[in-house]
Structure 1
């Protein structure tokens, strides 16, 4: 049993290709700190990502990793959790991947409540493909492909998650890695789906939503006297705040709701991955007879 994990156990020798100053560096650090703080060893975690700058994260951390196609990490992560419920399953993807291409999976993951944690690197732009506006870009945001400014209303992940039934909705800022690590750890220990939206400046293509811009606006919900994160209506009101004041911290958390895995009868006999390992230890003839008993 692991009793203490040094964050350096997650380090790799891979060359990190993110732009200098990118918020992804802080997110990577926060993930390592959260896993170490929870005494989770590298073989006990799976990190699933999509396509985008931040989705390179599995390359830069010594843990099980799986890169999916654009917008599909939540579906793959749910499948992995069903196959091996003992794994700590994290999804790390960007706002374009998670809220745009993967928006449909995002909504249904919220309502299904699988015991996984999604960390969305929300830089309000498509960085990998050179700066198009994303679902979370504000109206009027000007890019090389939208010279007149974005005309669509921005996607509100906090409100959408609440409306869709998410049981843990949190937000952090990549300029505060310690706070982010604490929030990620809370998301991992939450029993059910946890969304952690990370406000993360893109230093190359987004010159509006900068570190300074966020520092002038964010405030911590844990410092708000009387705020109750279990109050869904209070959370709904905070989820609407954007612009002059932006809340960070646990916006909403509901305890006791059944997870998706709790309701899958096939898991009553234990982890499918564990059962397959036990089966592999049997002689071939015994394997055959056991399989017949299970499936015929």
Structure 2
């Protein structure tokens, strides 16, 4: 089971858009995918038309210990794509959890229990992919995701200041790797909001590929009005505009992710087609 934190400390760079549409593309390719909404703004949940009332199972409940991952799962209209949504409760989570013992390990432990229960009951992991949509900050919520994850995808806007901000983010990830999560790797950089008509955009993309040749995905996500419109309809790009440039970009990105060559754990090696929604519960 690949656990991937999609991060950037800057907002508005395409992080949530990438989590939703990459997840949908992977599910359309036959993978079982869980999206974990860890942003108190709840944009990922809203993007997929999911609303959570106070007290209902959610990512906050998982962190607070009031529900399990399985109890918080919501099915989407895309077969194979599930969401652990968030609501207003998550806005106070960092303050509430600040005094908790091993507070940065809460999510990792919850996911380990969920995976172990699935292996015991069904003989396979509950999903092939778990994607964490992190808030635009490097606080306790992002820290939980980075410790629960084995990989990091950085959503990076193709502009000069966004590239400059990479240094701090990579330093934080390296410290987490050294002290808390030795297996954590930056395995992907997603160039977002790319406009090939702009010289600056082309230059920044060239720089990203030069500095991070192994991590930068070949497919850059173009700035596309359909991607901006899809959340207002509560749909992924594949539901809203399947023939758009945005749908093509994320489908090709998913192909790259699947081709990265990371072997699935033995318990997740069963064909996705044989795994029904019951495995996720």
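Taken together, the values in this text are just the output of simple stated rules run on the coordinates, not laboratory data. Remember, it's a predicted structure, so these values are computed and weren't measured experimentally. Cβ atoms are built from the backbone, for glycine too; each structure is taken alone.
Source structure of the calculated read-out (helix-only ellipticity at 222 nm (-39500 (n - 2.57) for each DSSP H run of 4 or more, over all residues; to 500), -11500) within 1, 2: 2.
A value of 1.6 for distance in nm of label points 7 Å out along Cα→Cβ at positions 17 and 33, calculated from one of 1, 2, originates in structure 2.
Structures compared: 1, 2; top value of percent of Cα pairs over 21 Å apart, for residues 49-176 alone, i.e. the largest, recorded for 2. 1, 2: which one has mean count of other Cβ atoms within 10 Å over residues 113-120, as calculated, at 17.1? The read-out comes from structure 2. When mean count of other Cβ atoms within 10 Å over residues 9-16 is calculated for each of the structures 1, 2, the largest result comes from 2.
One of 1, 2 was used to calculate relative contact order in percent (Cα under 8 Å, 6 or more apart), giving 17; which? Answer by label: 1. Which one of 1, 2 has distance in nm of label points 7 Å out along Cα→Cβ at positions 57 and 81, as calculated from the coordinates, equal to 2.1? Here the read-out was taken from 2.
Name the one structure among 1, 2 that P(r) over Cα pairs in 10 Å bins from 0, in percent of 6, 27, 34, 20, 7, 3, 1 was derived from. The structure behind it is 1.
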